[in-house]
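Every number here is computed from the coordinates shown, using simple stated rules; none is lab data. Remember, predicted model here, so these are calculated numbers, not experimental data.
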Structure I
């Protein structure tokens, strides 16, 4: 783990030599190829939240709910690239809050978007850091506090010195590491359990785990009934589909792409990559229930598997991969937080923008460090709060800003504000009072509904200005450099082919690795 951290720092130092201006520092000079965009999209999502938070829920019995939202969120990459990402890049904005500000000619909207972005990314960063600290502490025996300080120091150094291009490169390397190590580890673990069919049969044969792979899931892990668990999966499917489509740590990658063709071509790769990782992590976590059904902390299920069911070398590589997943996400969040402070809050330009961004990153790291030390880890639910806030504050406004002729700056501001506050206040109230809300009153549902209602009502009471109309229409003007007929034909063919492949592969994977073996074992 220490060696991998040193490598990340060295990469950051090497990449920093090529940073010439704010454009290079914050959006990688807008010249990132497909491999870096797709790799970063995957790495930015697959943090310790997945390897520890989602894995814990699957270990406890919520596999089907997790896979429902995993399938829906994968579609978010394609939806986001086609219906938001290419317009985002076309705007020439440095950050997504800047895009909102330009689209509605409103500094107030830009500031509100920046504030909500910083809050949601700081919340998500907290969950990732807690996961990294827990992982390092369990593996090394070093105190949780020391591990968090070390991890935050490394990722802050990498992000501050290298900027967005350094983040893209390390993201892609880390994505490759944890994807390969996870897939190999899954085969080894299945082999020790007698193969897929025997492992599924063992799950079904045990009264305590018979429902772990059922459509309803185990009662009481999320909700008491199967219908409620499915509804939860669908609700958070919409939430994470929104995150993958418009979330700042995802859609910001499109602003770094070399062109719009790279945006469209990278989306299916990210979609299938993220789903496969979620599915494999979930299945492995369920199967570990056979080997050890009494883990003291379910969030450590993948750590236990690496240390007890894998050869030492492979176990170390897997844990290094999980660490890499956490660091890759954390560097993305920190980089975007610095960009929002510099470009949106302080509206700085040039080298001053870079300086302010670096200072902001270091300050936010210090704050997150303090909160992480003072509060016990709650990786899964903190991660989901960050995702819910992204959906509630941004999703309706983001898509409406592209496709609605009637949305006004006042409507957009109101929707974003009410969506964010609705989600945040309800979640805060229920957490402080220990209240378990029914699934239909989940903060994400309430927040999205409030966002849409506020947008519609306030837009109906105000008028779209000529400037707003011109800004929206400018997003539909295809830049000259994007009009190459050969590239357009390639992109259209790739989009049709890859979308079919993604859908077919996901269905086949679920049928032959989950559904059919489970139904056979039930007979």
Structure II
């Protein structure tokens, strides 16, 4: 029954301790009794058991989703797997992309919540059943099961109660006309090896899905921060940045990230919310969710000769007209005033806003006092609708920038606000420190510097204060908690983004201050 649905995706700890003693092999032993149908385990709990109600529930979620279509061939998705009232609206952002597409095979990898595993266990049934009907299990399941660390679950014990794969299948049934399934329940194993094995069965007609929720049962504010870190790691294809506490499906996600790096795919965030957002109850611990697409970029133009310096990027076309810029700045101004006064933060009715404001986008809010920095906080990777990011980061810049004391009400009218809307960070390939310096474009590039597990960013505006490339990277490395020259080492990754930035003194506001 729907009222029994819970936002959690993990069972009690006592259940997690159960150890699977069933044997795994490359094929069922002669004479073994192999289940022909994998029956639904969580229908009526995580999603409706009635087919008509289930179809309506999914269709409602899909109708509300407005994902931005990635610029390339869709290859994989990360989708949440909690009860549909909690994570269904976020999952729909991923599954809406499947409309009008077709795939022969869908590989769904989910974490094991009930059984301790050291393999990637593949269901040995011939049919995967949900209230919406039966899905054939692909012959590729046997092919993949012959490649370690994958293995065929001959006893059928690993997924008999598991929900992480099952909850994805009705969404697939509703959005794809005909497909066959490879259901995989993941334990702990060498994710890079699994990615290499998975690549052997991959073709243009195969879609990969990694099933995972994000942080579990933290306060709303803490969950947003933790999930931002995990999403940033995912979008920069960093398996080491996806921690066990950041995602219950960390293993499927890491496998997908290794595979994306092998295949040259890129990632784009479609939506990110938590159970506090989807249910409206932010008073209790929440569970985080994200929908992320992986795509093969369209073929690029031939690269210039190695000796030629790369051309500076063209100035991005403005996304926001003067009225739209004033709306975001006024929203930030009202937030700043409320935050400094300790009052309730403003809100904006999402149903009245245009898609420009409701689409996910990375965003920073910068406060200055007489030209001097007074606070600057933001999201490099989108954490939700842009308008919500402006509200959150205006409040954070006023109250939570560790470099400054909280803004006092008496200061509010003397502060100027700048809003920066970011493009998705993209990896910058370079062969040496000198090559990196050659490829940076002062004044245009926002830079994310990743040194091992440490990272930091500078907005493009920082080039105005630090125009020298070496000094810029030295300072950024120190901001990340590393030595100033550590960016020259072998464990360095760089991601580039661009911004559309606008401030009150340039466009004016309708909020008198």
Structure III
């Protein structure tokens, strides 16, 4: 990735509050006003276009050395991010206190330096920052060479050496576990799942130094978390789903017990919980998954900022939709709604513009539509489907194309046959224009058009249903070729019309046959 693309990616990764902080930091400095203009122009781009920027700012002095200007803007943004995160990032706070201490020591303000060191030391101990703790002790030892007394803080050289030995042992353990975690992660990057005994022997050799560790005897949360990371990776690799679930839960519980004393705990909390939910779903522990998905929702709702953050919201959406897919695929639509309705009520009044991650928000709208449609609650299905159609999203988005199809199916079930006839041509045209018009859509929409015209002719109606179903069943689906058959059981919908029973019952019968 070249420097220009790095700048583009950095700017588009910023949250709304980070963008605001950047502009507030530099907008009153006259020499930086051109860089604010360049910043705003790059925000407006959907793909980086160097030529368009030069043309836009033609005649401006900073364009003469445009590459230098972009590098300077990159530095301004990263400096702004450091300042923005300083109050929230414990490691940065520690480093700031230590930098102040070093400056004060150089100026021989030793007593003031001690105060800064002790502030850093308190934070480092509370959040298990062993390297920073070691740096604090080294600075205090350095002060002894100046012959100042630390008696008022109850420190002497013996106590400092004892603390130093304790920290060095924790650092040794942490480094051991961390190195093994890096080795297992690197191993899994090249070999995600076991395929031979040679691979199993290799991964066993990597984790051998810690396999018999009594983790309960270790008091450090940081070390425990790394240990659980290793075990999760290991059991995932050897495909022991039960053990994977066990260790994802232990890891999450350890983080909760630490009460945010682990750095970056908020991000890890939602990540670890999402991992555990996936582990539950992988062994079909659906009732347990429901409990944890609800807890994940509570975390996001409790802190609304997390709800609108891309990485946090994505974790929730992926876990939520995995469970909802289970309800859809097994035909348990009403049961799915009992679980989902208390959750989706939190998204009912939120508009798409509130979210950085629009695709995953739309995924929730889509899965909700599917539940209501399957449960034959057509008015609600239409309401939620319209939320997708009314959003300002790219029309090439797969969910948008599915919403257009579902719109016709819902109106068909509402017996709005004339409306169905009217909107089929425009839907076909839109899908074709946006490359979402596969054979499945072509066959289905053609069939629906014929059905809408022949609702008063039962024999012909049934024949069209059977012919449409036969034609769709002859299509070979492929996971890399997007089409409707991969997202909704159209066969069940057609069968329900032929047999005159609910879609729910058809899908439930099919699901029972699969598990029989």
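When log10 I(q)/I(0) by the Debye sum over Cα atoms at q = 0.07, 0.12, 0.13 Å⁻¹ is computed across structures I, II, III, the figure -0.59, -1.26, -1.33 traces back to III. Comparing relative contact order in percent (Cα under 8 Å, 6 or more apart) across structures I, II, III, the highest figure is found for I.
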